[in-house]
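Participant: Have a look at these structures, which come just after this line.
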Structure P
Amino acid sequence: MAVPSSSPVTVQSIALALPEHTLTNQEAEARLREVFVAQGEDPSLIQQVFQNTGIDRRYLARPPAFYLSEHGLTARNHGAYEEVARELGIAASRDALAQAGVRPDQVDLVIDTSCTGVMIPALDVYVANELGMRPDVRRMPLTEAGCAAGATALAFASEYLTARPQANVLIVSVELPSLTLQLTDGSRANLISSAIFGDGAAALVVNRAAPRGVAIEHLAHEALLIPGTPDVMGFDLRDEGFKIILSRRIPFLVRDQLRPAVDAFLERQGLTLAQIGFFVLHPGGTKVLDNVRDSLGLREEDVGASRRVLRDYGNLSSASVHAVARRLLDEGAVVPGTFGLLCAMGPGFTIELALLRGRAG
């Protein structure tokens, strides 16, 4: 059946896939304390960092002992990353397609995001081959957009569906940040990264069809690239692997830049923050969520779903916003007709914003 071009772009399904290995916050601190003490870090600071994460447990691509024995890029990227990324990406994609009632051969575009490993050919090739997609399926890998990539992928999907209203888009976000841990890096950034990031994948089906139940519409999107900030967040690729870059400027950038960006974006849509009923906020960490909450003048309950995702999975990088959207749907927080705001931040320094709306099937 033909879908009218005026039908809204809708996220039909969101599926998560997680590795089999888990680590509690207490276990992570116990295993990594010796590593960072050996690099000269204060034990009391290490304890404070882990205690303030707001995380109960995280999922890992490999058993905890792997990270203390396998140091090199070859073992972590060409071994663990390639294997687990394929497993999780395929599993999440299969689940998302089944939830949406879309066959693999009906997928017209696959957008895959990841910044914590490198695969050439990209993940989309393996997903397409394993699930049996058409040979002419379009593929778009986003490999260097960091935590903001999940939001970026949704924007690209919406733009594609504007030109091709009958199409189906599959978004696959797979992140394995645990594999970027550097055992010889005593920096504060590496300590924080080892405490907050977790592994996992999300997949979404996006099209213009009527949803089967309550779903989320994507109405508008905007990206803000802040000048003079390419050094505040990212990775430095070295012989030993991915060295994390997290600047202390990030909280100040959020406080200075986020509220004006959100107000201007919503004004262009004819809305104000007071008209937003639900928030899909990237759970970058406890302090990040605190800063977002305070900058936007939100209630604690507005960031509650993001905190619960952080508690249960850690920071999943580009997959995080999808996990938060799934949590909001599961908790009944997405009311049909109510506007929502998606916000994610990433390397650049970039702020990604999207206007959403609840939709009933």
Structure Q
Amino acid sequence: MLRVLTLATLFPNGARPEQGVFVARQTHALARQGGVAVEVVAPLGLPLWPLSLHPRYAPLRALPRREDVDGLTVHRPRYRVWPGLGQAKTAARMAATLLPLLHEIRERFEFDVIDAEYFWPDGPAAMRLAEALGVPFSIKARGSDVHFWAAQAEIGAQIVAAGRAAAGLLAVSGALKADMAALGMPVANIRVHHTGIELDRFKPDPAHWPGKALICVGHLLPRKGQDIALAALAKLPEATLTLVGDGPDRARLETLARTLGVAERVRVLGARPHAELPSLLAAADLLILPTASEGLANVWVEALACGTPVVTCDVGGAREAIDRPEAGRLVAREPEAFAQAVRDLLAAPPERALVRKAAERFSWERNATELAAHLKALVR
């Protein structure tokens, strides 16, 4: 029996149910593997009172410290954060807070390995905990943890140190593996571990929005490039665009839509439950995502599974998902390139069954089998 302690700050909870849905799916799939037992530690960062009363944190305070989530034991210990200050010390504070809990867990669940599901702060915290407990640890890189956090001087040094100390590393794409190696992590220890999706839920659907319907899914941030999507829409007078997601760029994007004269052809749905994504993606003609960086975006694969081609940029693992003409186009990150790719695909749309073929290798069963093999090898 392989006993795994999954460490995941990105794990869904009652206050943030859409956070880290992909981490939860992966962990449940791993727990269903024969000969594998899993418990989850999903730490919650809370500031001191009265800052903990802020609407951002107050719902987290009410969460149970331990609960059963579909048969999986999930611990939710609290660790101290200082909003806007001392971010470089977050991993050390987390590890110090978690160590007594992990000693308690080991008294009845003698886990063999720590599986950290994000590089910051999970990775450096796992390094400290694994050293104190005498067990190996693994870290999975997902994209922004390497592309954003590793670029922060003090934090980046901790990320690289944890990557070098880990018994094994995972990357969601081959491109991200190369980025990790470029930072100085041992390439021989890095395994590409593609995401999974629920192919029985994400599938083609005859329901369709009227007209030429485009969809863009992602947090409303400059990095995701929704402003480029809007500018491309201005060049496509017959198309509509649905934005799914929320974030600090929402007001700016709504103003931009009015300035470009496309507001009447844009719907901003805000953040939607993950359960709604299959029908939203299947109802569109194309997914467009002018993103500046990714590991391997889940929404690329989810759209493909729905038979919806993707127009995105040649970043991260895009070539590993959009790997055939039917799957879509990889274009320059500028409006005319996106508009032309949309024109081409709308003029000669590929068969949805052929688009879906590109996603059929991304299953949670395969994902869990590979993860179990990776972790077992570290224990041996």
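Participant: Which of P, Q yields 6.8 for mean projected area of the Cα convex hull in nm², for residues 19-106 alone, as computed?
Facilitator: It was calculated from structure Q.
Participant: Rank structures P, Q by volume of the Cα convex hull per residue in Å³ and report only the one at the top, that is, the highest.
Facilitator: Q
Participant: For which of P, Q does semi-axes √(5λ) of the Cα gyration tensor in Å, for residues 35-242 alone, calculated from the coordinates, equal 34, 22, 21?
Facilitator: Q
Participant: Taking relative contact order in percent (Cα under 8 Å, 6 or more apart) for each of P, Q, which is largest?
Facilitator: P
Participant: Give the label, chosen from P, Q, of the structure having the highest value of distance in nm of label points 7 Å out along Cα→Cβ at positions 219 and 251.
Facilitator: P
Participant: For which of P, Q does P(r) over Cα pairs in 5 Å bins from 0, in percent, for residues 195-346 alone, calculated from the coordinates, equal 2, 8, 17, 20, 21, 16, 9, 4, 2, 1, 0?
Facilitator: Structure of origin is P.
Any read-out appearing in this document is the output of simple, stated calculations on the displayed coordinates, not a laboratory observation. Note that this is a predicted model, so its numbers are computed, not measured. Cβ atoms are built from the backbone, for glycine too; each structure is taken alone.
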